[in-house]
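Down below are the structures I want you to see.
Nothing in this text is a laboratory measurement; each read-out follows from the coordinates by a stated rule. Worth saying up front: this structure is predicted, and the values here are computed from it rather than measured. Cβ atoms are built from the backbone, for glycine too; each structure is taken alone.
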Structure P
Amino acid sequence: MKIYSHEKQKLHHPKSYFSRGQMREPQEKPERLVELLKAPEALGLTVITAKDIGIEPILAVHDLDYVDFLKHSYDQWMAVDEEMGEEVQTTIYMANNNDGLGILAKAAKYQADGSAPIGKHSWTSIYWSAQTALNAADSLLNDEDDQNNIQICLTRPAGHHARKNAAGGFCYLNNAAIIAQHLRQKFKKIAIIDTDMHHGQGIQEIFYDRKDVLYTSVHGSPIDFYPVVAGHEHERGTGEGYGYNVNFPMPHGTDEVGFFHYVDQSIETLKLFNPDVIVHVLGFDVYKDDPQAKCHVSTEGFQVLAQKLKELNKPLIVLVEGGYCIEKLNDNFQSFLSGL
């Protein structure tokens, strides 16, 4: 088992989080990564510092103009005048038919909601989050001995809400999509299984018309819950991708038994697809005391989840994404690691 991370992921430190009609305390904090890193240390596991794989795999998924916005928007924002806030944050949302030339127009186009501000060091963390994920994919591409290995990526900020050309839901670059596309150089079929509390509408959108990448997601019902516009059971894909997008929206308040009922259905879908590689989007926000939770998974439940994935006996890349009960991230991650 290999575990990857990078210290520069801690530099992104959001100051604002506008959601459901009010400004809230940001939950996607650098302290999350600090706590997660305690788990492998406690278990005597080495964490590998990610190396730079380059920008090309990112641009294979995301629009060039959007990536340019993520990289340069802060400097352009601060150059407008002294009235600008300390983060790029929009209250105008106009993704389509937006030909504005200024940074405010770009923010209106490329920021999908109020949870993905861009600060002075955000791009650095965003970039190294993607590189951390790419290190696992690159290992599978280049090392024959790793074909049945398990690799874990501590990625921050997360990625599964990021669309091809829009940030949202604390996400900027879609790490799962980036590595799935990168893996297609060698592997014919990639399966992404998402067990984060929220539906990964960015992954769904990117692969919705494709059958080479299966996306299956267990998540809280999107009725009045983020991302609200996607994640329903009837969303099955389009064209040759029909049937390769499978959603399992859980009723709010689902207990741990119910959670694993949906996970088992998702795993059965993976078995039928028989992928060459599995990418797991792991969210600790399904934990019973997480501020985002709409279900009740225990600490011990993460060990069970890991065991179920290991039993598939496929090359596995785990992207650690959501989870905002900071004081329990260490315990929950240790539980997951023990299951592997």
Structure Q
Amino acid sequence: MPIYFWTFAVALIVALLVTPAVIFLAKKTGAMDAPDARKVHKKPIPRIGGLAIYAGFTAAIIFVAIKFGLDDEMIRETVGLVFSGSLIVALGLVDDYKNLPAKIKLLGQIGAAAVLVMVFDVRIDFVTDPFGDYIYLEWFAIPATMFWLVGLTNTVNLIDGLDGLAAGVASIASFTIMLIALEQGFVLVAVMTAALAGAAVGFLKYNFNPAEIFMGDTGSMFLGFMLAGISVTGAVKSVATIALIVPVFALGLPILDTTFAIVRRLRGGVPIFKPDKGHLHHRLLSVGFTQRQAVLLMYVISALFGLSAIALTAVSCQIAILILFVVVTAIFYGVKKLGIARPVN
């Protein structure tokens, strides 16, 4: 069987087996998410489920390294991603217990990104323009990569507002990037995303509505950071004509939700890190969707973004422009209809 199948299966099984133990640990140690005016759950729920996702992902990567082996370049990038991802998990775990200030979390995210970029030399050195020419970032490579890593970490973190939402969206994004990586022949990227998808899907059994456990910042920051880091490795970042648009499309839903959250808060004159009830999932609930309906609809939207990303790698420049136009038009229509960019009263 293909290597990525084994990777997905190991991650899935480990996450399924570990999650009940994490639920027990959370209850014993007080890692519980209490309901409040902004949240939609009605009783305390364990919230360090990201440990199960991390365990599934790490176990799958170790399995692949032992069974199939990795070359020197793969080892450097893999160790870098797992090590820096572990730092993010540690940061998220502390936050899930202590509720760290936003600025402290941001500094921790920057530190983890700096380790990956400057210690393990995983960075965006170049992108390609629509004509296939390389644009080298040179001195801008380090800050651009760190911005990408920290930005994507927070986009997934911010979308984690309904049972199963972040895990499902991250799974769809992982499958999207995996399929494109397989098409382009980038084995390490395919293996990494298969591991991430398997871990997220395994955890989803306990996280889908009604959730028995939340992933917490431990899981949402880990998923975002790893998706960002994986998309930088290999050559997914250099796919001709679309540069970084592939991972942007694969993660289109959380990116847009975060972007409009920033716009909404700036227009309302409130700090951009201040939580509100203006996210897409809040708007869907306010117009009558149930939690499950809202989550399933957002899965469909994420899948459409993923299909668009895959299509962009297989069509001409003219068709790609048409796809982008259709997607942008649909986004603006949806934003206007739901009022996502309007300040929350």
Structure R
Amino acid sequence: MKTRKFKKDDDIMRLKLILTIILSVVFAAQNVPAQDEKPLNLSNVEKALRSTKTTAANKNVLLIEGVNTRKITFWLSAENEKKLRAWGANNALLEAIRQNALPVAPMIQKQSKNLTKPIEVKNSIGMEFVLIPPGEFLMGVKKEEIEDSSSGQPQHSVKIKQQFYIGKFEVTQAQWKLLMGKNPSEYQTCGGDCPVENIKWGDAKAFLKKLNEKKDGYQYRLPSEAEWEYAARAGTTTKHYWGDDAEKKLWQFYAHHVEFSPAKVGSYLPNAFGLYDVSGNVWEMCEDVWRTKFIDLTDDSSPNLQGDAVFRVGKGGSWGQSYNELRTGKRKDVYVDSVNYSIGFRVVAIPD
């Protein structure tokens, strides 16, 4: 009997060792104590399901334990469920994910009486767009929070006079390759659903040119800094679109940052407009020319085109930045002739 018990104990230890290996590679947050481990995002779960370290049954068991203890950052949409099943998720794991999902912020467009278009559309190459209603908001940061021009513009009222569509996600590697033929990304192993990066500002403009040549009913462009911030804030006035979060408890459900590489788009919860990754993952390029002086600010939401055009505006922070870089008002200068594996972009679509 003891021999059987020891064998059973060995099997348990072996399973725990496998769990440790998978979790250390896939789940563990860098430099974060065990009791403060981050919740699992969609990329984590995919890597675990694709792992060859153990059987499919064991992977599902281990993931259920991880989901129940750490919680998750993504919503079990029909598309995500389809992906998870293709990767090997069983019904028990899907149910655990369903039970542990945080509530998704409401798409506040449904409350707007000013919308005349569908809230969500998909274009000819499968890019998804969300309709942003017109409105007025406070752009920038409070005077006492300004340290330099990267902190954000001084707080001022801006009017968004016309509704517009903006990408539900950042432009992905698969979308880029489909249109441009080659994938320039540094992190190609992340997969086609990860944001394209390692591109110049002019490369993004070339992508938009090819997209416009399709004449599929939309005019495509980069957002202005004001449009980007309005869409990212989604009606909020706090430092982050999920709140001020002084204890930093919520950020891990909304933003991919302080990591070693990007994550698949949609791996974290969206803002109230239904936009994903507007904080973290990759910095997003805007049309605006970078400026350090903010005189005579107006309520106009069009891009600033005055100044040295070799520097443009980036918003949103990236996978490699600290928590403060994720503030919605935060901005950075993007040199148009350099490539960077932490910079990508999101597209605005205006119906013809």
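Assign the value -1.19, -1.22, calculated as log10 I(q)/I(0) by the Debye sum over Cα atoms at q = 0.16, 0.22 Å⁻¹, for residues 73-208 alone, to the correct structure from P, Q, R.
R
Using distance in nm of label points 7 Å out along Cα→Cβ at positions 193 and 297 for the comparison, can you identify which of P, Q, R gives the largest number?
R
Kindly point out which one of P, Q, R the value 4.4 was derived from, the read-out being distance in nm of label points 7 Å out along Cα→Cβ at positions 49 and 81.
Corresponding structure: P.
The value -23000 for helix-only ellipticity at 222 nm (-39500 (n - 2.57) for each DSSP H run of 4 or more, over all residues; to 500) was derived from one model only; which of P, Q, R is it?
Q
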